[in-house]
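Structures for review follow.
Only the coordinates and a few stated rules stand behind these numbers; no lab work does. None of these values were measured; they are calculated from a predicted model.
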Structure I
Amino acid sequence: MQVVKNEPLNEWTRTVIKKMPHLTKSQAVVLAMWSFGIVMTQSCGLTTVSVFLATLLGKKENTVRQQLREWYRDGKDKKGDGRASLDVSACFSPLLSWILSLWPVDEKRLVLAADASTLSTRFTVLAISVVYRGVGIPVAWKIVTATEPGSWKPHWVELFDQIKNGVPSDWFVIVATDRGLYADWLYHQIKSVGWHPFMRINQQGLFQHHQQKEWCLLNSLVPKVGDAWNGLVSCFKTNSIQCTLLARWDEGYTAFKGRCLKIRH
């Protein structure tokens with residue numbers, strides 16, 4: 001397959017080939033076509049992108065459509081011999097490295113957000129995203145059936161293992177999670193990668209001040225609007241972790257919604 005002749009797309013194709021060196025040339029070329037078409041049309045629909053690229057490249061729409069479709073099909077569903085499936089997870093670490101290559105040279109700090117989003121009762125997307133100027137850029141994900149039994153632990157462990165080499169070892173990395181994702185094993189998994197967990201937790205449970213024996217209720221912290229507190233604690237009596245606990249109650253919120261409790265390493 002030859003690199004397309006349209007100059008903007010040609011330039012983008014060279015970039016994708018360079019930044020995704022683990023892909024075959026044909027895989028990188030079609031990835032460039034897909035991503036270029038999506039950005040230019042503001043649509044990820046196969047028909048919309050096919051029509052745009054066919055017009056741009058002077059090709060038949062059905063030819064481009066088949067090219068795009070073959071790219072994401074499983075190997076067994078592709079036409080021809082020796083067609084392999086694309087391992088999307090192999091792109092996670094190179095994608096993260098690509099994003100960080102655009103960071104200012106003297107900026108070696110990064111915030112990642114781990115999140116679970118459910119689409120109706122069909123799917124749940126477990127994703128790790130780079131947080132940049134209020135936007136989350138997904139760099140690793142796993143899609144599971146929403147009603148699938150079993151723990152998400154193996155999926156999260158695998159996702160962090162897949163991206164850990166995408167960040168230089170001298171970077172300071174914070175991993176933020178919302179309260180629904182807290183688990184002691186996830187806290188320790190983030191630490192094992194060399195990163196810093198920053199996890200929102202529920203108000204239920206107990207904590208113990210550093211070097212003290214008494215256990216206190218988490219919801220006893222920040223008793224009134226405007227209060228804020230932080231300190232070293234043992235958090236939770238069961239599966240306790242040693243961490244820094246941060247709490248605050250912002251104006252305009254009820255006691256239940258206003259208290260924000262987070263733990264960090």
Structure II
Amino acid sequence: MKLLSISSLASWIHCPRQFFVQSVLQIKEPINSAMALGLVKHKFHEFLGKNEERIVSSLSASDSARQVLESEYRSLLLQSVRMYVGMLRSVNVLPDDAMKSALPLVVAEADSRASLIAPLLKENMTGDALWQALEPKVKNEYSVESKSLGIKGRIDKLECYNDRLVPIELKSGKTPEQGVFEHHRIQAVSYALMLEDTFQSSVPQAIVHYVDSNARRDVVVDIAARNWVVSTVSAVRSCLESKQVPIGCGKEYCSACKTCDDSRRVTLLLQRGKV
């Protein structure tokens with residue numbers, strides 16, 4: 001059985017017709033500025049995961065952890081922007097504007113890690129001893145899957161404590177006034193469930209981190225959440241097999257709903273072998 005991507009579940013929860021358009025009709029959403037900036041921020045976290053041990057282990061007791069981390073993180077962000085400079089320009093975003101957009105993320109990350117590292121430096125911990133004492137360790141872009149659930153994905157950020165794991169889903173753009181958006185919640189819950197299946201241990205909490213506002217929102221992972229994921233996986237598979245247009249979100253601005261309302265176009269796309 002082919003494993004479903006977590007993004008397909010999120011697409012279904014956001015609007016079943018959005019999933020249908022993207023995954024059945026295979027009409028891909030064109031890249032926009034928000035998507036391009038989101039890729040830059042994700043790449044920054046990927047670079048951070050690969051370089052954090054080096055950065056932390058290089059600190060000396062006389063260093064200002066906050067200043068060193070921000071300087072190093074800015075350099076990683078610059079590398080991230082350079083990787084996507086062509087895409088950014090294609091959506092009319094200048095590299096300098098991309099840097100400015102992501103700087104709050106860099107500052108927040110530097111503040112967060114420095115608050116943990118500075119007390120250890122005061123105890124004259126440096127090098128490998130400092131790295132080993134630092135908790136939580138963070139793994140970025142951590143691949144995980146569950147054959148029993150039939151899903152797979154990559155966790156944006158995995159906080160590893162001595163006694164627990166906490167998956168974190170990073171999101172750019174609008175922050176809800178309370179809680180998390182449902183299509184973000186299913187991603188966070190799914191990652192926690194896959195970790196439970198992989199490590200055979202409870203992962204009762206996940207987090208959605210809205211990076212532009214630096215808001216970390218807790219997501220409860222319980223039996224109701226597991227049942228929700230299972231039923232969503234079933235609905236997605238049923239749609240892929242039947243190729244029947246599902247009921248949409250019904251929102252006036254939803255382009256996917258409008259596309260599916262054109263039954264003649266949908267039929268033509270299906271008949272032309274584009275699925």
Structure III
Amino acid sequence: MAKHPSRPPRERQDDSPTAEGRAGSKLIYGFHAVLARLRRDPEAVFELYVSAQRQDVRARDALKLAETARVRVIPVDAERLDGMVGTRRHQGVVARVDARRRELKLADVLDSLDENALILVLDGVQDPHNLGACLRVADAAGAHAVVAPKDRAVGLNATAVKVASGAADTVPYITVTNLARALREMQEAGIWVVGAAGEAEKTIQQIDQKVPVAWVLGAEGDGLRRLTRETCDELARIPMHGSVESLNVSVASGICLFETRRQRSI
């Protein structure tokens with residue numbers, strides 16, 4: 001299998017020219033986000049803030065990359081980081097980057113992964129409440145990214161961000177122009193692409209998920225589109241024991257993602 005991605009949390013806009021910042025900059029936080037930016041676009045990183053309490057391998061990796069790129073490193077305490085980004089989810093590392101540079105792409109996530117991938121792909125979800133709930137589920141399951149098409153799908157609007165309850169800042173939401181091509185890109189990176197489909201022969205428990213996995217779930221009511229379905233490596237269904245025939249996409253996402261976590265914990 002190929003290299004295994006890691007998760008960059010989303011970016012927080014910060015355009016105020018403060019004493020410790022500058023206009024046109026924004027803050028990104030979490031090790032996967034910061035390490036990915038330092039590796040892929042170090043010239044866009046102005047400053048690196050690292051909690052003095054972090055002495056582990058990932059902190060050393062960030063410091064080494066910053067030193068190589070000649071990025072200013074500022075040791076701070078965790079409370080200051082809390083105040084900078086408005087959450088405790090920063091993992092002890094925050095970077096101030098150029099807001100005018102490009103956003104992280106799927107390739108950035110795939111290249112920065114340091115463990116077996118767990119990616120959620122949404123094929124045309126239209127309801128912002130469902131998107132926000134999917135982001136919350138993805139965060140809870142430790143997914144490395146949520147991927148969706150740019151067209152025929154709801155964007156990360158204010159409603160979705162509100163429903164996500166902070167997960168829009170911790171899980172990278174990546175939009176792609178061609179979803180089938182993005183799925184093939186994941187496959188080339190060694191990720192097993194599994195589509196959730198009610199008519200599938202196998203259940204999700206029968207799929208080996210100890211390998212890198214991307215779960216693909218369809219839109220409300222319509223399910224997976226034909227090309228998306230054909231691009232998946234295999235299909236799997238959630239076993240249903242009651243009278244209802246389908247689940248809300250965020251509920252189904254949670255069941256699939258946490259089945260992966262269950263298998264990997266055995």
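I have 73, 45, 38 for Cα extents along the principal axes in Å, calculated from one of the structures I, II, III. Which structure is it? The correct label is I.
Matching task: 21 is the computed value of relative contact order in percent (Cα under 8 Å, 6 or more apart). Pick the structure from I, II, III. It traces back to III.
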